[in-house]
1. Here P(r) over Cα pairs in 10 Å bins from 0, in percent was calculated and came to 7, 30, 36, 21, 5, 0; which of the structures P, Q was it taken from?
2. Taking relative contact order in percent (Cα under 8 Å, 6 or more apart) from the coordinates of each of P, Q, which one would give 22?
3. Out of P, Q, choose the structure whose coordinates give FRET efficiency 1/(1 + (r/R0)^6) of positions 95 and 159 (r between Cβ atoms, R0 = 30 Å, to 0.05) equal to 0.70 when calculated.
4. With distance in nm of label points 7 Å out along Cα→Cβ at positions 55 and 215 derived from the coordinates and found to be 4.3, which of P, Q does the value describe?
5. A value of -0.44, -0.94, -1.00, -1.11 was derived for log10 I(q)/I(0) by the Debye sum over Cα atoms at q = 0.11, 0.17, 0.18, 0.21 Å⁻¹, for residues 87-166 alone; which structure in P, Q was it taken from?
6. Assuming -20000 is helix-only ellipticity at 222 nm (-39500 (n - 2.57) for each DSSP H run of 4 or more, over all residues; to 500) as calculated from a single structure, say which of P, Q it is.
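Derivation of every value follows stated rules applied to the coordinates shown; laboratory data play no part. This is a predicted model, so every value here is computed, not measured. Cβ atoms are built from the backbone, for glycine too; each structure is taken alone.
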Structure P
Amino acid sequence: MNIKVIAFDADDTLWVNEPYFLENEHKFCALLEDYLPHHSISQELFKTQMQNLPLYGYGVKCFTLCMVETALRITDNTLNVKILEKIIENGKEMLQKPIELLDGVEETLQALSKDYRIVVATKGDLLDQERKLKKSGIEHFFHHIEIMSEKKTPDYEKLIKHLDIQPEEFLMIGNSIKSDVLPVLDAGGYAVHVPYHTTWAYEQVEHNIDNPKFTKVDVIKDILPFLLA
């Protein structure tokens, strides 16, 4: 390998994220349990998210808007104002959650930053992702920060061109096969999958990967022997 740039996904790769969404979704279902069973409310919420994804994108604000829309639909536009206020309040609380780095993240960045250009390549709401990076205490490790509206092959090709490197000089590390691995391999780069115990349904794919540029590790620091040999 002739890797020059290593890119890291942020949410559920560098720090905890998805559990906060699941926690809020459980609260949302509890607020509306007089109307539908919890699993049905979750299905309705996911349907709303998928419908609005091209319009809203990703992140807490989009999630909150989808909860409001779903609640209005479930209650046939008779939603109690107190419930509406609680949905919004829970969304704001998510935006103020502390940043909890995953085990081995700081150690891994410290080790790799000596030999590689380190960047963040994440998708989501610009303001929220910037906030999390600033609060994380690891922002100084990164040569470049790319907050993307989507993570598909053309998006990675654009990033690689911006970094002024060849695809085979780029390595992406993340928890999502769909967003962090498959499109990078398609673009000609290297990819490492670091699974997280909880993954959003939209990011879940069943895919057998047979590619010499792909590696899977159990935890993030397991990549160090490959890259510092």
Structure Q
Amino acid sequence: MFPVVIFASLAITQHLPLPFLPRYDWLLIIFLLMQWWMVRSGLETKDELKVITVFHFIGLALEIFKVHMGSWSYPEEGYFKVFGVPLYSGFMYASVASYLCQAWRRIKVELVNWPPFIIVVPLAAAIYMNFFTHHFWIDIRWWLAGLVITVFWKSSVTYEINRVRYKIPLSLSFILIGFFIWIAENIATFFGAWQYPNQRDGWSLVHLGKVSSWVLLVIVRWKCQMHSIKDLLFNVTI
């Protein structure tokens, strides 16, 4: 529901100008109200909100740095912008975290052969740092991708739909989530959520290579989420 509201709001505000405030600020208000309603209605728990808030700030920090480096931009005006980044942008990261929380709870996700945290934590940290350091040093994403395949080679994820349990390799789940985020990214940029340098003269498809970035970022989110869920939400043994 969260991504649907995001896409609908982006589409409507692009074609229906709203009074008093710039578009980016209206998007922030809409997303805050949506988040409030999800918790108030019981669709989302307060503990899940804590996890989602963490991802909101992780995403916002990455956005501020990437916009500063010229990777993409938010060309429209807005009162609630920090270093050129509108505050609503963090909700797009939070919507992915919301999906992971809901999936974990509603389809009874379980991890099989999850690697030791002493291995996963440094790997996730290296992946996140590479999003920053590759602007000043070499890009080691493909080395990191190789490590991911090695570390998660024996790991899998199970989930339940209509009382039937399914199982897929964990690395495949990363790729699938990253691919669908790339599709969502194309929809979002089409509606002007943000703008890549090659889209300044008109919208064009986001480069397929961005899938690799999303796959790696999903791993960071997944690692943080598993740790947060374990400690904050469900008290399960992983």
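1. Clearly, the read-out refers to Q.
2. Label of the originating structure: Q.
3. Numbers: P: 0.70; Q: 0.95.
Value 0.70 for FRET efficiency 1/(1 + (r/R0)^6) of positions 95 and 159 (r between Cβ atoms, R0 = 30 Å, to 0.05) corresponds to P out of P, Q.
4. The correct label is P.
5. Working: P: -0.37, -0.82, -0.90, -1.10; Q: -0.44, -0.94, -1.00, -1.11.
Going through each structure in turn, the value belongs to Q.
6. Going label by label, the one that fits is Q.
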